[in-house]
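These are the structures in question, set out in turn.
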Structure I
Amino acid sequence: MIQAVRGMNDILPGDTPYWQRLEAEIRGVLAQYGYREIRFPIVEKTELFKRSIGEVTDIVEKEMYTFEDRNGDSLTLRPEGTACCVRAGIQHSLLSNQQVQRLWYMGPMFRHERPQKGRYRQFHQVGVETFGMSGPDLDAELILMSARLWQRLGLDGLVLQINSLGTAEARAVYREKLVAYLNQHREQLDADSLRRLESNPLRILDSKNPQMRALVAAAPKLSEYLDDESREHFATLCGLLDAAGLRYTINPCLVRGLDYYSRTVFEWVTDRLGAQGTVCAGGRFDVLVEQLGGKPAPAAGFAIGLERLLALVRDQLQPQYLPHAYLVLVGQAAQAQGLVLAERLRDAQPGLRLVTHCGGGSFKSQFKRADKSGAQVALVLGENEVAQGTVGLKYLRENREQEIVSQGVLAEHLMGALTSSSIAGK
């Protein structure tokens, strides 16, 4: 039997209603802030990610799904969405003349990692990207928008961590100090940190190795090397979050794993998902548009891992997906009339979730299917009902008497009968 690729999971019918409900809640919050959806291909040219993410990052070095197509071009399944969004913005002139854009996207990303809880080779993200706004007020809006989403989902317990990476020039000075410090303690570095020491030493600050905590804690702090403008930018951001009453922790070791970040970076983290505790992460990437061939444009955004978020909020979600009614058809005449009747009911009540039995079978077997479907009522159409122009209505979840209803008023009658769930909009 051929099975799915390891780390790439099917989302089965019992799970998709929860995904749909989560996605709908996210869309609702983004609409409140005036963000518009953008969609771009799953496959991009490999050079896009090498130039944006950085060739010495783990993603580019070890995790990308890269292949040559029949034309000999190197293509890659997108490992993240920011570079794709910037490429699309440049290509279609969405970012020219300092245009202001508030964009979002949703879909699968791909990284060849060791599958574990909260980390998969095909995973899903919603990403939010903004362009043309350079101030800390935009940074605050992004953070407050994510906080509103947690509130809407009934999710508490997430911790907001923030930091400033300053400019590339400030980081270059800091990098020299950090590398000098780490070289003095090379014997305490693990293999992963030794590999990063020359290529991406700031990532050592984000090490998850508990044996390196003391070493990292004593390292020079990036905040001590920030330029004045970045320091003021970060102070203003903190003031805006304070004014909004949003709690946060300044984490000097928060550096993010992608090369394009600058100034503000932030993460929402939890201790309820084991090692994969980051649910939402983002920040500024003011140099990326120019780096990918566009005119300089300030930019910022964040991404949310949907598998991780769903694991935290599934119990709070109550998707309405079970059918309202199940139409039982007994006899050839009922089968011929049943499909037409079902279409009339759907025309009259567009929000009605109605399953029409297909494939024949006895009344008993059909009734079992009706009950198993989770429907609130069974509509019974047999030879007698066809002759009399009626339908039997039996309540499956309530202790109520069975009714005989005229087909002409059935749609209206169902509105009153389905008391536990309004048909309209559900």
Structure II
Amino acid sequence: MEFAFTARCNEYRETLLSFMDECIYPNEPVYHEQIRANGNPHHHPAVMEKLKAEARKRGLWNLFQPHKDWGPGLSNAEYAPLAEIMGRSTIASEACNCSAPDTGNMEVLTMFGSAEQKDMWLRPLLEGEIRSAFAMTEPDVASSDATNIAMSIERDGDDFVLNGRKWWISGAMHPNCKIFIVMGKTNLAAPPHRQQSQILVPMGTPGLTVVRALPVFGYLDPEGHVELLFENCRVPATNLIANDGDGFAISQARLGPGRIHHCMRSIGAAERALELMCQRALTRTTFGRRLAERSNIMDWIAESRIDLEMVRLLTLKTAWMMDTVGNKTAAVEISAIKVAAPNVALRVIDRAIQVHGAGGLSDDWPLAQMYSHQRTLRLADGPDEVHKMTIARRELRRHDPDFRMDAPTPIAPGGGRG
């Protein structure tokens, strides 16, 4: 593996770091104050549009897009360090049009969308004019096994009719969310992994109801995680993405890069938490000594640095493997980082909260919200336990090639934030 960043990656890194220092960090309090002043937790602050315009001016736009016809064409290994930098702030990814779930949805439309679907939905997403959501997880079944999905998508003449419930659909409360990619079953008689399809459902389609926004540990995310109800929701058959039965394969293609993005953003958040922990420890005194001089705090700082270096290397190795040998060969590594990165981030952020004392639980620092978000990632895009099954199954087959078990393949529980 080549550890050095490419010249192109380094150029983007320097530009992005300057953008963070000059625009993102100073405007974090402005962003949150504009939401509070409006009184709607899902308000879209005016400052975000200014940040988007500035990011675009600096060439920091659609950095995730690996397809040269639609974006800068960075490899996974080149984009990963940029995702880490954006992960340091909850507002940076949207400012650069690199937010989940839009990134994954744009990937789907790039790879599988028809010309009409690209014109209608991909282009405005790439322009940052609209937002999107991915609707997979359901309240009535264990969605960690995607073959359980019960949403029905039935053909009726020139239309498809959708019936069912979805929840934890991330991004659906954003005022600019205009389109859902919905996963459901179109053919119950097909093999288990060919029953699912994905279809485009515009916001406001008759029969689609936003039931409620779901809080996470008491936080209402500005973009929202919602419950949706589909009751005889009718869309044209041309809204089907790719072919009948391709839903599972589309999800698999979508989530390899998405997990790299998630994990590097988690590392970025944890790096910021470590910085805050060190700054607090150096300036806070208890019982006549700075916190930084106490051995347990020094242990936390050292262990945090060790953990972060290990998980970063594993994630960059995974990105490199995806670029060089493909997602299928990198399957174990992809599952491993999905388990490791949020857990490492949670440990680091938890230590930082402890060093901050009661202040760490407040909104005066970003730590509590960071912790809430990282805890969701242990469930989103496949819970830890499913990814561990994937890893263990591969290890066991080294010793017994015929080893089999009934284990689901993780795709996108949690609404699909990748």
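Just so it is clear, none of the values below were taken in a lab; they were calculated from the coordinates. Please read these numbers as outputs of a predicted model, since none were measured by experiment. Cβ atoms are built from the backbone, for glycine too; each structure is taken alone.
Quick notes
- Origin of the value 3.8, where distance in nm of label points 7 Å out along Cα→Cβ at positions 68 and 244 was derived from one of I, II: II
- When Cα Rg over 2.2 N^0.38 Å is computed for each of I, II, the one that comes out at 1.27 is I.
- Identity of the structure behind -10500 (criterion: helix-only ellipticity at 222 nm (-39500 (n - 2.57) for each DSSP H run of 4 or more, over all residues; to 500), calculated), options I, II: I
- Structure responsible for 1.9, with distance in nm of label points 7 Å out along Cα→Cβ at positions 260 and 380 calculated and labels I, II on offer: II
- For log10 I(q)/I(0) by the Debye sum over Cα atoms at q = 0.15 Å⁻¹, for residues 180-235 alone computed as -0.48, the structure of I, II it came from: I
- Source structure (of I, II) for Cα Rg over 2.2 N^0.38 Å, for residues 140-195 alone, computed value 1.80: I
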